[in-house]
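The following blocks contain the structures, represented as structure tokens.
Every read-out reported here was derived from the displayed coordinates using simple, explicitly stated rules and does not represent laboratory data. Values in this document were obtained by computation on a predicted structure and should not be read as measured data. Cβ atoms are built from the backbone, for glycine too; each structure is taken alone.
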Structure I
Amino acid sequence: MAATAPETDGVEEGVGLTALMVAAARAIETGRPDALARDEYAEYFVRAARACAGWPVRPDEVPDGDADPLWGRLGRYFGLRTRVFDDHLLGRAAAGTRQLVLLGAGLDMRAYRLPWSPGSTVFEIDQEPVLTFKQRTLDTLRAAPRARRVTIAADLRRADWPQALLAAGLDPARPTAWLAEGLLLYLPPAAERRLITAVTAHSAPGSSLAYEVKQGIEPAAVRNAPLYTAARERIGVDLLALFDPDPRPDSATTLTHHGWHTTTHTPFDFTAPLTSTPHDPLSTNRWTFATNERRPDTITSGQ
């Protein structure tokens, strides 16, 4: 891997800036002796964007360590989330799945980090500026993906992204592992419903879907939590303004209705050190894991 990356702009605002925030958190996590997940590429994305000048990328650059609400508390959460979804996807790969779709891929490096089986393809879907920035940075690094990697520039708020994915080579007759790691929180409810419908319509038996949502509207005490304040004031990421404020659909129930088996967890189900406290924004996060056990009947986009 090259020692430096260019100073490139391109992912500087909105959801793109949250991708850089997650990359910084993964870089810090990588440097911990007890790292839950390692991403040696993450720091290069942070250093390639002028908007991130001065952001930490190593644990010793976070003065308050785990007590820091942004790079400690939230950073460790992203490390845990990465690890849990890594384990889920590798489990699906071990069961024979050879197609992975990253919905809202951002700066995800799973195509490069994880030990995929021969014949695996990782499809990455995101908006064009994010993918362009990502590729520019990757072009400066001596790195090769560990699976076939296919990028698709598409807006997941629109209804036409499945056609782009099919044109890029997805085979809906084969099992697919779908991942929406940090996506649905930002989508309008109608877009989430369309996404769940599209995933179901293009999933063969044996497919899986893992995603993150928030449970309900956060109360004022949670919305004023130090985590959100630190992100807004220190790095200019107003997460509350990015989260869609409308009531969320019950996607897990929809999936169950159409033949999927679903389980939903809180982050605290996976680790004791990440304990819930009053007015904790992370206590409203939910991780859902679904497997398609039978081919559902044809459904319409309005369901």
Structure II
Amino acid sequence: MTSPAPDFGLLLDVDGPIASPVARTIAIPSIASDLVTLANAGVPIVFNTGRSDRSLQKGVVGYVVDGGLSEDARVFGVCEKGAVWFRITPAGIGDLSIDETLVPPPELARAVDDLVATRFSDWMFFDHSKRTMISVEQRTDVHSDDYLAKQPEFDRAVLDLCRTFDFGVMWRNESFRAADGRVLFRIDPSIIATDIESIRVGKDLGAERALALLARTGHVPHTWRTMGDSRSDYAMADWLHSQRYDVVHIDVRPTEGPPEKEYRVLTPEDGATNDAVGAVFLRRWVQSIVDGITPDGPA
């Protein structure tokens, strides 16, 4: 590198911008190499994802470690939407921190597991790697359209289960209050999964965890780039903006169109989506280090 790294950090959703939503792993080789280049140049990187640590290890961390991550690189994972967090080193994933207060009742997890096995196993599978949420994911041998056509039926069945167990839950525009009046959980569908999770988790909590991790290990940049493939990913940029950081968000799959925000939002210009877009921006940020400039212009 001919210039010092610009003072910026990356807060990245995984499925979509980094990992292929079809393969669930890094499928474009330049993504792994550019992540390593950025991290080794001093850019802090945090993967802010709904995935479990074990899934992140398989689909992303292994590629980054194999790419030559340095000992002093500051790379972190915040998994399960802020409930599990850790540092990533050349040895892989470090010690886990887990917020046990976010874990849903085990009897609900067992009931959802049984529901999948008896009615929905042709389209989806129960993710046993999750530590603080219940997740059911699209099978990789099932076409996305077929899965998405079946997903609302599954979500409705989970809502019915929550009523049976008297667990307060919200889904879309519906809300069921438990006998004690509380709503503690959320049914949150995405394009490849449905999560049953605490209402306290989200990409904003993930962003808060991320900056706390960075503060304990060194400098926290003032300028940030966030990247995701859904409306829920804007929450990390929202949180950074609310804390007076300069932030630009990249939406790699703006199917609904970008919402109005008080910060800049960048979208693909050529019809590309997902990791194809992520690869372009990572390469652009590597070039910004070579040029000694702030990526994507001023925030």
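Side notes on the structure shown:
- Origin of the value 151, where volume of the Cα convex hull per residue in Å³, for residues 132-267 alone was derived from one of I, II: II
- Computing distance in nm of label points 7 Å out along Cα→Cβ at positions 180 and 196 across structures I, II gives 0.8 for structure I.
- Which of I, II yields 12.0 [mean count of other Cβ atoms within 10 Å over residues 60-67, calculated]: I
- Origin of the derived value 17 (relative contact order in percent (Cα under 8 Å, 6 or more apart); candidates I, II): I
- Answer label among I, II for the case where semi-axes √(5λ) of the Cα gyration tensor in Å, for residues 76-123 alone, calculated from the coordinates, equals 18, 13, 9: I
- Source structure (of I, II) for mean count of other Cβ atoms within 10 Å over residues 52-59, computed value 20.6: II
- When semi-axes √(5λ) of the Cα gyration tensor in Å, for residues 204-251 alone is computed across structures I, II, the figure 28, 14, 9 traces back to I.
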